[in-house]
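None of the figures in this text is laboratory data; all of them are computed from the coordinates on show. As the structure is a prediction and not an experimental result, all values here were calculated from the model. Cβ atoms are built from the backbone, for glycine too; each structure is taken alone.
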Structure I
């Protein structure tokens, strides 16, 4: 284990550490964070146990407070998760949807999510990244975030120069690079229709983006 000495104190490196609501591990797999989210979901079982005495509105309030909020915390750091890790989070959302709608195991989870107007986990991750990108381009985020993305400027006059595109960086390490905000923000942004990229306000952008993501999953 790597050690560092600060004054008379010896500090040992740890395999993982929590910072701002997310658990970082030494290999940036984010598996520890997913495991932590899953462990914190005891509330969903308790809500399920009392669902029969709750109305739908109250159930939704509890689900958003104790389940959805945890699934969404720092989820902009979760793109390119391994499929098995993503499924663990999706399974939690599916259970929450079934509890809310009092649905049996035979009901399609896709139809449940659509009825609730909930984006699935991978699209929620995309939504958060794209929202942060829009805010960054509108100078509504700290400089340390907005400085991670750059407007695409072609070397010669092209039609694409007026399409509000962003530069997509190249990385030597595919896994780490493709998991970063620096890569995912411009990649997802450039895939959006021009009408969404040029939305005049954040509320207009959010509404149009959610509609677009719903149509494309």
Structure II
């Protein structure tokens, strides 16, 4: 029985964030004004824990909560005819596929897992480049990651040397990001433990 509070984006300035130790930013478009951004950042810098999913990664990067590099899809459009435009971009969508990742089980984000591999569900094209420091990549894609589903050859190349999770320090606080929903439709149980570990063990990361 973990109590939660759902906050509308437009109401963020009305809340006393010091009452909370964790904020989860779900997938979506975030158009906070400068005062709201400053409030959230100050909360993190003073020890708050911010967990971001999917497109919130772009907002967190843009507003200097985190620094990361993304692998970009370089599917060529040279010579592409207008009539083929929809098919081309449709082919680049990753609408639901299963991939194999390798776990560093000594890292707190992976506490409670008993195997070195895990199947993860993806339906985004956000690919975070692996960090040059190995222990900053506690979850990373295997050499042949696709288990089931469709992914374009360009996106399959982007997923190589990438990771679905990253953790950052922001003064006294933490910012943790996932490229995909670890609790997808409340049935993909293999990865929901990752969110619990992010909530309870981020101070160890």
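Please compute distance in nm of label points 7 Å out along Cα→Cβ at positions 20 and 172 for structures I, II and give me the label with the greatest value.
When distance in nm of label points 7 Å out along Cα→Cβ at positions 20 and 172 is calculated for I, II, structure I comes out on top.
Comparing relative contact order in percent (Cα under 8 Å, 6 or more apart) across I, II, which structure shows the greatest value?
On the way: I: 15; II: 25.
Once relative contact order in percent (Cα under 8 Å, 6 or more apart) is worked out for each structure, II has the highest.
Supply the structure label, taken from I, II, corresponding to P(r) over Cα pairs in 10 Å bins from 0, in percent with the calculated value 8, 33, 34, 19, 6, 1.
Values: I: 7, 27, 31, 22, 10, 3, 0; II: 8, 33, 34, 19, 6, 1.
Computing P(r) over Cα pairs in 10 Å bins from 0, in percent on every structure in I, II gives 8, 33, 34, 19, 6, 1 only for II.
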- Between structures I, II, where is distance in nm of label points 7 Å out along Cα→Cβ at positions 12 and 108 highest? I
- Query: Out of I, II, which one gives 2.5 for distance in nm of label points 7 Å out along Cα→Cβ at positions 36 and 100 as computed from the coordinates?
  - Reply: I
- Query: Here distance in nm of label points 7 Å out along Cα→Cβ at positions 164 and 196 has been calculated and equals 1.2, so which of I, II was it run on?
  - Reply: I
- Of structures I, II, which gives -14500 when helix-only ellipticity at 222 nm (-39500 (n - 2.57) for each DSSP H run of 4 or more, over all residues; to 500) is computed from the coordinates? I
